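Each reported figure results from applying straightforward, stated rules to the coordinates on display, with no laboratory input. Just so it is clear, the model here is predicted, and its values are computed rather than measured. Cβ atoms are built from the backbone, for glycine too; each structure is taken alone.
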Structure P
Amino acid sequence: MSITLSKSGAPKATKSYAARAAREPLAPFTFDRRDPLPHDIVIDVLFCGVCHSDIHQARDEWGGSLFPMVPGHEIAGRVIGVGDKVTKFKVGDLAAVGCFVDSCRTCGSCGEGLEQYCENGMTVTYNGIDRSGAPTFGGYSERLVVDEAYSLRVSEKLDLAATAPLLCAGITLYSPLRHWKAGPGKKVGIVGLGGLGHMGVKFAHAFGAHVVLFTTSPGKVEDGKRLGADEVVISKDADAMAKHANSFDLIVDAVSAEHDMNAYLNLIKRDGTLVLVGVPEKPLSIHPFSVVAKRKNFAGSCIGGIAETQEMLDFCAEKGIVSDIELIPIDKINEAYERMLKSDVKYRFVIDMASLKNS
């Protein structure tokens, strides 16, 4: 096997930040990346977004975490190496990687380009096990080795740092809005104005829908309108909520904190849909009549497949859509985690990976 590499090469020893055990702060960690295979590309990681799920997994809040763990699944960088059977990329191209780096490739979902729903389990970008039985390490690292089939092309038109969160936060909102056909003539609600919700507002507006943002924070009203909301409703105001009863074609709920789902089901019109993309810690309580009385749909959605994610990135390049971010050096990652828990970021942290390479 021959590999074409940039002059800088692609050594196996890789610097990163990792959690060595649950509840321990992330700290410098060096590990060996696997050797590239014929269909692999080597990506010099330039930026990596920080997702709330990074915190959940690094702190083993969902259970089953593998340590040491290198988080990060919102990865944007430049190709520095290609396998001899790679056709999609060349050295010097921009490339991105999202929440998974492989899937079974044979099930019905994979065959339909819905690898995120792989019936045999997708291989997640970090905190997973790859085909060789080795743990996967994510984007809080210098470089990534990944099959080109699970990599995305990025336009030079886009701000690369602000593009990184599109690989999780962006596609998580793009996919349900596309699937349930948000667009002109549709009334679409977005619940929550955080890392996920702010992308929902941007996409729903770009699709031409009438966009209503729901937030508990009066201080987010003007920002919501700046991002594209036609209306902003303070969800704690019962009268304001009641004015929208039975009127929405689609509501996408991006809140992971415990809240009353029935309040939003009451806003859905007959045959409309409430889609959950946030993941509250506790089981949900749904009143049956909130759904059955008007043939309402309650659904869930999880990121997007490779083809749809590429479609989203191309759409973003066409429309000039990226995330609102705060760029941080990697040695501020533990501080960023604590700030995220306080919702003290507008609206996504992104790590400048030059800070790791230069450390």
Structure Q
Amino acid sequence: MGTHIDQGGPQDSGDAVAGPVPTNVVGLSPVFTDTLWRIAVRLTPVETDLLRTAPLRRLHFVAHGGASTLSTLQSYSRLEHTLGVLALVAHFRPEDELLRVAALLHDIGHLPLSHTLEGVSGLDHHAIGLRLLRSGPIQSALERHGFSAEAVATALGVQPPSPLTNRSGLLNLDHLDSYVRSGRAAGRLPVDPAVILSRLGLREAAVSADRGTAAALVDLVCAEARLHTSWDNVGPASVVRRLAGRLLDDTALTPDRLARMTDPQLWSAFDSCAATRAESAMIRYELHRLRVTAGRAPGDRPGWDFSLRKIYRSAPLVEGQRIEVAAPELAAQLDALTSLSTTFRVWWG
């Protein structure tokens, strides 16, 4: 398993030039240290090259929390999450070079503000990510180091099940990092992440935990679902999606160009368009005026309807067993998330 020892930068020759810090994200230090898990990852040559490509650098300017970054402190980037997932793979499967590469590339297709714009004009970050894998600087970097884009695509697929991306309803490493990182940002993480990590293993390509740690993870999953269905996410996400639709309708911007924007570029585009400028300012500076109610409202009520695409509720294994068998009370907590409303009415008050 990966080491947790912090290591310094590459410059040990006594030069007066300042070296990079251990959290450097462009591969200038041979070791990257993730600040959440406190895992030190010795970067391989292909990982260093990939970190310097435009699709990976772009993720440094895309908020992992999407539009909720406007209303909460969920301000960390999609690249921070990506490197956290790499750290987890390096911890559990340090010699699996293909899975490590897949961890670095699993989110390159994300739209600006991450999941907020998913589905607008049919845009799908999974499909976009596969296209980026098979072309441009990503494909070139992979081939320079003897990796096949198709092999990476397979590692990111549904079959065979992978601890990185398994979609069987079990907790994978991607979602593990998301839940714990979000919990830290929201101040609802009662246990040191390094302690959590020490109590986890991988079984059936899924995260397995002891009963107490599984309970802590289920609490984080439930808290994340409540965040997604809260005013803090629903309100700003619904407005940003409306603005993106207007931008596509009223300008020459294409969906493909929208998909490759960073968050700052998206806000700049909103400010440059007469059809979006005023409401773009409102959502950033007068967000307190936004009103949200669960369920659909009568047609004569002002505002607009908004629906969430999905609520994530992946479950860890408990001592290697399915949660419904080993800890039915925890399974019941996750099942209760199905009662959360996914349809809303939003308006400016």
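28.6 is what came out when mean count of other Cβ atoms within 10 Å over residues 196-203 was calculated for one structure; which of P, Q is it? Please report the intermediate quantities before stating the final value.
Details: P: 28.6; Q: 16.5.
Label of the source structure: P.
With helix-only ellipticity at 222 nm (-39500 (n - 2.57) for each DSSP H run of 4 or more, over all residues; to 500) derived from the coordinates and found to be -6000, which of P, Q does the value describe?
On the way: P: -6000; Q: -13000.
Answer by label: P.
Looking at structures P, Q, which one was P(r) over Cα pairs in 5 Å bins from 0, in percent, for residues 124-187 alone calculated from, given that it came out as 4, 11, 16, 22, 17, 13, 9, 4, 3, 1?
Numbers: P: 4, 11, 16, 22, 17, 13, 9, 4, 3, 1; Q: 4, 16, 18, 19, 18, 14, 8, 3, 0.
Computing P(r) over Cα pairs in 5 Å bins from 0, in percent, for residues 124-187 alone on every structure in P, Q gives 4, 11, 16, 22, 17, 13, 9, 4, 3, 1 only for P.
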